[in-house]
1. Output the label of whichever structure in 1, 2 has the greatest value of distance in nm of label points 7 Å out along Cα→Cβ at positions 10 and 90.
2. Thinking of 1, 2, which structure, once mean count of other Cβ atoms within 10 Å over residues 2-9 is computed, gives back 12.4?
3. From 1, 2, which structure was helix-only ellipticity at 222 nm (-39500 (n - 2.57) for each DSSP H run of 4 or more, over all residues; to 500) = -12000 calculated on?
4. With relative contact order in percent (Cα under 8 Å, 6 or more apart) derived from the coordinates and found to be 23, which of 1, 2 does the value describe?
5. Using the calculated result 2.6 for distance in nm of label points 7 Å out along Cα→Cβ at positions 18 and 34, pick out the matching structure from 1, 2.
6. Ranked on Kirkwood radius over Cα pairs in Å, which label among 1, 2 comes first with the largest value?
7. With mean count of other Cβ atoms within 10 Å over residues 26-33 derived from the coordinates and found to be 15.1, which of 1, 2 does the value describe?
Structure 1
């Protein structure tokens, strides 16, 4: 699958996701982003880790997901679940997503 097909497939699957979703390469460059992620500044071509505060990027598991080839999740921020999901057949990109947790109060 070439990059154009991959980006089209990303949008087909992730544009309606109720959280942030980005297609990111090994250098942390955003290749594609769903509308919610774009609203937060994750436009294609940006470095993922340079958007927003440094705090939201602490504990990034991008390298772990690339190294292991397995999906990695965490909830270190307390109000959202983050995930890094490798793509079958592509060792150079993954989907990084974040889903806000509902307020339980």
Structure 2
């Protein structure tokens, strides 16, 4: 099993309220979840209207699929004119599972 994670910081200049931020984050997370079938949530800075921190995870049996999915998510975000991608933390790890039970 291979697990890939992304933590993405998205600066939100010009956003004046938490209500506006939440609308943007909700739209973004719903589109990413629907399009890429990832687990996704806002994971930090929930009380700041200046930045959003989103975490997402992909789990699959092939590492190449996980890498392609994470690349596709980042490409999608970079091409979305509504947000600017800030700092990105990416991690991919493999878990071996003993099937002899």
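Read-outs: derived from the displayed coordinates by stated rules, not from any lab. Every value quoted in this text rests on a predicted model; they were computed, and no experiment measured them. Cβ atoms are built from the backbone, for glycine too; each structure is taken alone.
1. Working: 1: 0.6; 2: 1.8.
The maximum falls on structure 2.
2. 1
3. Only structure 2 yields this read-out.
4. It must be structure 1, since only it matches.
5. Numbers: 1: 1.0; 2: 2.6.
For distance in nm of label points 7 Å out along Cα→Cβ at positions 18 and 34, the value 2.6 is produced by structure 2.
6. Numbers: 1: 13.8; 2: 14.4.
Across 1, 2, Kirkwood radius over Cα pairs in Å peaks for 2.
7. Label of the source structure: 2.
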